[in-house]
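Got some structures for you, see below.
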Structure 1
Amino acid sequence: MSWNIAGVDGVARDGAARVLARGLTRHLLRRGLMAIPEYGLPNGRRADLIALAADGEIWIIEIKSSIEDYRTDGKWPEYRPYCDRFFFASHIGVPTEIFPPDAGFMLCDGFDAEIIRLDEKRPLAAATRKALTIALARLAGARLIALTDPDARIPNFG
């Protein structure tokens, strides 16, 4: 599993995605989910946000800041094996009808988000859930150490 310690303060390649990630993270916090940006999945894909609920449910949110961003990304089905629910998230300037109906959808801005379409829950296998939960906890700890001690020699997990 890969770990991106450098991605602590934001989610994606551009500023728009970072702003949207902030609104999404705030919304997820109010729903009781703790989000971690730029999470490297075991299959080599990178989730923009992965969130863990108190009951262990895992969500992956893929942020799309433009129509072009969505159209050039066909890898989203590869996220499904690592979450109970999968969502696309975008802003009001991107038409919602371009996103597939068999995925959840969140509308967001830099301050908040709203679930427009809740994804059908597809429960993870117990072993996958346990491995992801441990990996998320270790990554969160590593990122906290990187913030509090930038000179720490943090190992590459996985």
Structure 2
Amino acid sequence: MQPVILDVREKDEFEAEHVPGSLWVPLSQFAQQAPGVLQNLVGKQVLILCRSGNRARLARQQIAQLGFADQIRCEVYAGGILEWAKQGKPVVTRQKSHLPVMRQVLLIAGLLVLVSVLLSFLLDQRIAWLAALIGAGLAFAGLTGFCLLAELLAKMPWNQTPNS
């Protein structure tokens, strides 16, 4: 029996490169989307895939928490899609024209914190509040899975694909 491949990476990662025929349920929305998908996978063998294996392990834990551990044979693909592609297995790729959205978020947030801290030393200490605001936004994103900066960046023209 051929295993079903469940990809738990985020949208921009999946669009950039994925295994043909794989199912996509991003880890950030797993608790909401997975139950419906998992209902259709009862009795099947599922191979969970992410970039390197870390998020796939978290998804496997969530599958158990959702009560599907005894109904689905889940296995994490060690090394993720990086190892999959390295082994020469088939992948669908889109030419990369930009950094993934989450890397753009990290780059912008990091630069804003760095510049605000430097300016707070050089000009006015109150500018450090910008660094605190960015930190609060990142903490909120980590707690809720919703990042306003990522949502805004995803709407930018350079992040649009013809089928977005």
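All of the numbers you see were taken from the coordinates with simple rules; none came from a lab. None of these values were measured; they are calculated from a predicted model. Cβ atoms are built from the backbone, for glycine too; each structure is taken alone.
A few points about this structure:
- With semi-axes √(5λ) of the Cα gyration tensor in Å derived as 36, 19, 13, matching label from 1, 2: 2
- When mean count of other Cβ atoms within 10 Å over residues 87-94 is computed for each of 1, 2, the largest belongs to: 1
- Among 1, 2, structure where helix-only ellipticity at 222 nm (-39500 (n - 2.57) for each DSSP H run of 4 or more, over all residues; to 500) as derived comes to -9000: 1
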